[in-house]
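Q: Listed below are the structures to be examined.
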Structure P
Amino acid sequence: MPKLPLSLVVMTHNEAASIARCLDSVPFAAEKLVIDCGSTDGTDEIAMRHGARVVQQDWLGFGPQRNFGTTQCQHDWVLALDADEYLSPELISEMERRLPEVMASDTAVVTLRRRTLYMGAPMRWYRPMVGEKLNRLYHRERARWRDVRVHESLTWNGPQALLQSPFEHVNNPTLVHKGLKVLRYAELKARDWHQHKRSPRMWDCPLVFASSFIKDYVFRLAALDGWRGFVVAQTNAAYAVYKRMRYYEMCRNPESMELAAGKLTQHELDR
């Protein structure tokens, strides 16, 4: 496939185990750009060996970090992948057929489908892990990431296109990885709530757990994926409650924000 005037952007921190696979899966990108925030495991060296330009940037939060990466691109069309994601052969073939026409149009964003591997195998029924739709390919003059610390999304002005073939996501190699990710994401979300002075609502935690579990296990079909589906529903429900408990603690004891930030930072340094 010939090179397209497109920039692949990947945000990294200690992603030596997966960054090469991610970068190599997009052979048609005219530019590969890695925005790294202080990796100590050789991620930047591996990225450069696989054709990427590496820019160091202290962590700004997911939305601001992605927007910073967009400003560093050489091309207007941007493909945003995480280090644990990569394009499937089917999607590469579909992009080869369709992207030249899409990129020549006034399209603002292209929606991609993501297929997730969980506990070593693809999920087959759980809806968010089978064909989750994500806006990851966009024109930087027509779209921008929301400036939030976590759970960022694109806002855009213009038409939208959809590609059918999936890209792959290796979701949390172990439950240990998942637990640590929950701690980091909950901290970021709670800080967003704190910044916007949202009132803590501990009274709704039992309802939040039950509704989150039922939504995933029943209505999103996690039950059909067996015990892996149960684990997904339980960990998602636990995350929904934990971030509310953590925010309550921030409001009741503001000193806990600095203490927790120090502990999470120390964990990253120890990796």
Structure Q
Amino acid sequence: MENRPSYSIGEAYGKVACERSWKWNRSDHPFQDYDLWYVWRGEGRLVLNGEERRLGAQDCYLFRPGDRVDAWHDPDHPLVVTYIHFHNIGGPPDSLSSLPSSCRLDSPSPFEAYLDRYVHVLTFREHRCEEEAVMLLKLLLMHVERESLPIEQESPRVRSPHYETMARIAASIRENPAGAGSIAELAKQAFLSPRYFSSKFKETMGQTVESYIIDKKIERAELLLSQHGMTVGEVADALGYPNIYYFSKQFKKTRGYSPSKAIRPRVKDYYKQRPHND
């Protein structure tokens, strides 16, 4: 079995707006454990083990045992940071060695959500808070690893400058395929022309907008038929099909069988079919 690292959380964590006179002098006091450090906004400089680096929004640092740090910021553009102190236990000593000491996050939204949740769950000591905090920490470190992959290892879709927008629109289609709207309406949400939007959506999602909407409608239809006890006609109407015949044709073309075959026997029909023992 692979020897996976495990972590325990430290007592130091939080999201803070640094004071105008803030500075960080740790060059004489090297780190004993690990600190994950993320900059929300502000400007400054940091010297890590003798190497000076910039500090700005979306910069993420992972400080390791032995690291020596000095840092300061522009008082007119003070730093707002989240910091998480933690220990690496139960895993190989170099389990974090593959992660960079710093990186700039190109897709910070999920990372920032994990950070906020980490601080919240420990601040209010919610049920099983420490267990959740460790899970969140693993997600945060996984995100750093993903963001720091060499460009040749990254998915071309993720490298696209339109990735976040296309992912958001794809999520809205999955959430409500019946109300997805026209390509022109979706393109308007992305502030792109319909033609350019269609091209970028296919580049990001690997299929056309039209086929993606159809797939999500049929996925939803299959669930409603097999798990919710709705009839073929009810599902066709719920998903906005003009008639049951068009819905059935599209369903069969996508799934290879008619929608009626997706319907599970109702409970009362199941009991009718069972032989009586009395």
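Values in this text are rule-based calculations from the coordinates and carry no lab data. Worth saying up front: this structure is predicted, and the values here are computed from it rather than measured. Cβ atoms are built from the backbone, for glycine too; each structure is taken alone.
Q: Matching task: 51 is the computed value of percent of Cα pairs over 31 Å apart. Pick the structure from P, Q.
A: Q
Q: Right, another one. To which of P, Q does the computed value 3.1 (distance in nm of label points 7 Å out along Cα→Cβ at positions 53 and 117) belong?
A: Computing distance in nm of label points 7 Å out along Cα→Cβ at positions 53 and 117 on every structure in P, Q gives 3.1 only for P.
Q: Moving to a separate point now. Out of P, Q, choose the structure whose coordinates give distance in nm of label points 7 Å out along Cα→Cβ at positions 181 and 197 equal to 3.5 when calculated.
A: The correct label is P.
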